[in-house]
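Below, each structure is written out as structure tokens.
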Structure 1
Amino acid sequence: MEERQSPLLIDARDLVKIYQMGQVQVCALCGVSLQVRRGEMLAIMGASGSGKSTLLNILGCLDTPTSGQYYLDGISVATLDDDQLAHIRGRKIGFVFQNFNLLPRATALGNVELPLIYSGVAPRKRRELALAALEAVGLADRMHHRPNELSGGQQQRVAIARAIVNQPAIILADEPTGNLDSRSGEEIMAIFQRLNAERGITIILVTHEHDIARHARRIVRIADGRVVEDQPVSTPVPTIVAT
């Protein structure tokens, strides 16, 4: 019989993250539980210092909780070694950051190819996959441009293309519109919506802007390291599907 995939992609239970700051212990996460179904698009909101970025780092296997359990696609992350964690970060999860994190001397195409180089993909196939990813974000005509030749919105499109080039199951985006004007931010969110609707990629984004969060279908609010609200978006921004 064919094995059925569980609809629950992320299952985080009672996550606690404590940082030692000199003589003081700071509880960044104080018992956070979060379940995310495959194909969801949700926003995590909260004030600065609320714990939202700490939670995103744990979900992305970039950090480990002090206590609690985290199951990713049914597997306990705590049981994985460094190589297995690196494989998950490289193949299952795509990351998008506020500051783009592009290599300044590499072209758009070169930046998108980077994860494929780490994965050992052959040069011809790398170029093919990277170009397809740039086409998916509407930037194939800028593939030979370097970051300083691109606008902020275009740089973030390159970063999204880099995040999807390995065809991940999840995109984690930390304030992806934080350095963009409102029009560019709307365009970036429309790309996320299409990736979610057309490719079924699970998207989790951290934002402090309600207008950005409304592009998601569910909003989780965090305050002082705890989930204080978890609700569907009452009036979500409609998805614009490419024709």
Structure 2
Amino acid sequence: MSALSKLMFRQEMPRVYELKDLSDDSSARFHDFDSKLGEGTVRRKTWLAREHEFQRLDEAAWQFLKQEAQPYLTVNDTKGRGWQQFMDILNQVRAYNHLVDLGCSGVQFIPTKTGQQTPDLEGELYGRKVLCEVKTINISDKEVLERGKNEVRGSTNKLEDLFLKKLISTLEKARGQMKAYNDQKHVRHIAFVVPNFDDRMGEYNGDYYLQIDQYLVDNPYSDIEIVFYNESIFECQVSMTSATLINRFPYPILSL
């Protein structure tokens, strides 16, 4: 990897490289990052997309996110889940940008306080307080084991009951955090959920969201708004009646 190429990558992705510079490159999340970027355009496009998301944060929000992410830059999960905690932190950026897209002003991350439940974000829209809790639903333990075998296998277009139970638990926790922080009637509560389905390529995401939609229609949450962020290399044009679906296609899913 030439010095010129490294400089070009750094200029293209300044905030990505700010994260990289927070850790010891010899043992951290961004180990050998420059060389990996040079191996193909998909990886580069993946991180350019992340850079675009990062650039939308104001300076205070960006500094807060870096502080939150730093402890996880050198912590790799030994049970097959890789850098899951680090990627979960990055999902908060997407929720921040969603609040901005809604038209919210004063969007900011909420620092955690010992002994107090807090959501991740707050803002204001037309004089109304908006709270947002970000939740990532990660793949099942069964899927972690299967992926470790590196075998070719098929997927199913039907969600398991275990996922739906996990979803409900996730939504209950998000609602509890927001209402514990501020339960006034005029406050808008948004649960921003990023599901990682066991279908690795995302081929059946559309079917999954339709099943989730029907489940939430039958088991409604009237006091919170639900937003799902869809990640898939397949286009997913699904309309949900029980929630908002943000579809970012195409978005290549690739880990370092």
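Please treat every number below as a calculation from the coordinates, not as lab data. Remember, it's a predicted structure, so these values are computed and weren't measured experimentally. Cβ atoms are built from the backbone, for glycine too; each structure is taken alone.
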task: Supply the structure label, taken from 1, 2, corresponding to Kirkwood radius over Cα pairs in Å, for residues 53-164 alone with the calculated value 15.2.
output: 1
field: At a computed 22, 52, 20, 6, 1 (P(r) over Cα pairs in 10 Å bins from 0, in percent, for residues 21-60 alone), which of 1, 2
entry: 1
- prompt: distance in nm of label points 7 Å out along Cα→Cβ at positions 13 and 181 was computed and gave 2.9; which structure, 1, 2, did it come from?
  reply: 2
message: Can you rank 1, 2 by Kirkwood radius over Cα pairs in Å and just name the one with the largest value?
response: 2
Entry that produces 27, 17, 12 once semi-axes √(5λ) of the Cα gyration tensor in Å, for residues 117-228 alone is calculated, selected from 1, 2: 1
Distance in nm of label points 7 Å out along Cα→Cβ at positions 45 and 189 - highest-scoring structure of 1, 2: 2
Structures 1, 2, by relative contact order in percent (Cα under 8 Å, 6 or more apart): label with the highest value: 1
- request: Could you tell me which structure in 1, 2 was used to calculate helix-only ellipticity at 222 nm (-39500 (n - 2.57) for each DSSP H run of 4 or more, over all residues; to 500) as -13500?
  value: 2
